[in-house]
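Just so it is clear, none of the values below were taken in a lab; they were calculated from the coordinates. The shown structure was predicted, so the numbers you read here are calculated from the model rather than taken from an experiment. Cβ atoms are built from the backbone, for glycine too; each structure is taken alone.
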Structure I
Amino acid sequence: MGAVRVERDRDVLAGLLRRDPVLHAYELGDLDDFFWPHTSWWRHGEQVVLLYTASRPATLLAFADGRDVVGAAALLAELAPTLPGSVVAHLSPGLLGALTGRFRVVTADPHVRMALTDPGRLAAVPVAGEVVTPADLPQLRALYAAAYPGNWFDPRMVRTGQYVGVREGGRLVAVAGVHVWSPVYRVAALGNVTTRPEARRRGLAAAVVATVCRRLRGSVDHVALNVRADNTAAVRLYERLGFTRVADFTEYGLTADPPVGS
């Protein structure tokens, strides 16, 4: 297709991604110095693809609305031979076919992107919890091991001050935080929300999510999140707090097919 280029100009990337800051909230957040050294970017025209290399396996992000699917697919097809042998790919509908010539699908988990569109609903939920600090990391890891094994958690994010937890009996029983938080690009992505099994159905998740969202609104214009499409309880919780579904995508685990004759 030609004209595919590596892009390292953050102003150019920000301009393209801000066309839809909710759809591209994670990519905008990754423009910050915090994540930037671990990113590779390509573009063709207005289409942008990001590979985040600090995770194992690397994470590929390619989102497009209905008008952009053809261009985004062409860009992915051009990049496919250069990508690592295993990736976790977050792809809008219609983009997987661009990669299946090189990769086979190992896992496929439909997700929903949601955005905080009615923040007035947060006022109905009492403030709860306290800011989690790096000193709390052992407790936080224990909470995730018990309640949310396999979640994507970068301990560096705790230093943002945007993690809030509820303690009972001296230990964390509920927490909400962020995957990205960028006052520079005015976006945040909520994440790592969980409650210990024995403390569920008491409104703690709603309380810590609402508390984090109220904190975030002073520094960003858009708060987004990803949730598995089959997690109906979580989707309903976020809807009660003022979030709206804005896009569908699928998280794929992809592994390169062995070359012919191997």
Structure II
Amino acid sequence: MLLKDKVALVTGAAGPNGLGFATARLMADHGAQVVIQDLAHAEPQAAAARLGPQHLGVVADVTDQAACQAAVQAVLERYGRIDILVNNAGITQPRKTLDITPADYDAVLDVNLRGTLYMSQAVLPTMRAQRSGAIVCISSVSAQRGGGILGGPHYSAAKAGVLGLARAMAREYGVDGIRVNSVTPGLIATDINKGLIPEDRMKSILEQIPLNRIGEPNDVAGSVLFLASDLAKYLTGVTLDVNGGMLIH
């Protein structure tokens, strides 16, 4: 029970086959009271109910600063504290550099990077008052290798921004007992990429992964659990690669 009596908020976590829900489920298994935050159409309350009645679902758009603040207030009213934030909410788009429109850029940067900032801003005052907290930001191997399998350059830029933001927050808030770390998943089998990669291309992708398989949501969830728990209590500003060896550096 690595997270016994902890309260964990996971954004973008309502999708049953996504990284966020896998993380929420594993944290619940390890004793956390889990809050699933997502957009209304994703039905976060129903997702939380699947974990058990002691968990909470809240509706909030991470690109709306007031909505982020309201979501955190709802968590505090229910549980009285927030120990863990997982900045998981994100979107991607398959675009080439010259095809990225202003609307594309705004959408991808807003959810991935602005959302990480707004949610972190919403929880930091509480964590500072507690003198403890763990924030885990979900970036991507795309941020490190300059492009991924499906995401465009603006996605790489957004996820690289997440890494820089996380490191800066780690440096700023370590004195308050708050740890901030990042996870960089490689290609993970979720609904976002289901059916989008042709079989012949998948074969060539697997040839570049030493572990010779696509990652599963639980592979990422386990890494997030580690960083959020006291097993990682002397880790901050860390980027943890979860890519099967796709990028070794």
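In this comparison of I, II, the computed figure 2.0 for distance in nm of label points 7 Å out along Cα→Cβ at positions 32 and 216 is attributed to II. Where does the value 25 come from, among I, II, when relative contact order in percent (Cα under 8 Å, 6 or more apart) is the thing being computed? It traces back to I. Starting from the value -13000: which structure in I, II was helix-only ellipticity at 222 nm (-39500 (n - 2.57) for each DSSP H run of 4 or more, over all residues; to 500) calculated from? That value comes from structure II. Upon calculation of mean count of other Cβ atoms within 10 Å over residues 168-175 from the atomic coordinates, which of the structures I, II produces 14.9? Source structure: II. Comparing mean count of other Cβ atoms within 10 Å over residues 80-87 across structures I, II, the highest value is found for II. Assign the value 19.2, calculated as Kirkwood radius over Cα pairs in Å, to the correct structure from I, II. Going through each structure in turn, the value belongs to I. Between structures I, II, the greatest calculated value of distance in nm of label points 7 Å out along Cα→Cβ at positions 48 and 96 is seen in II.
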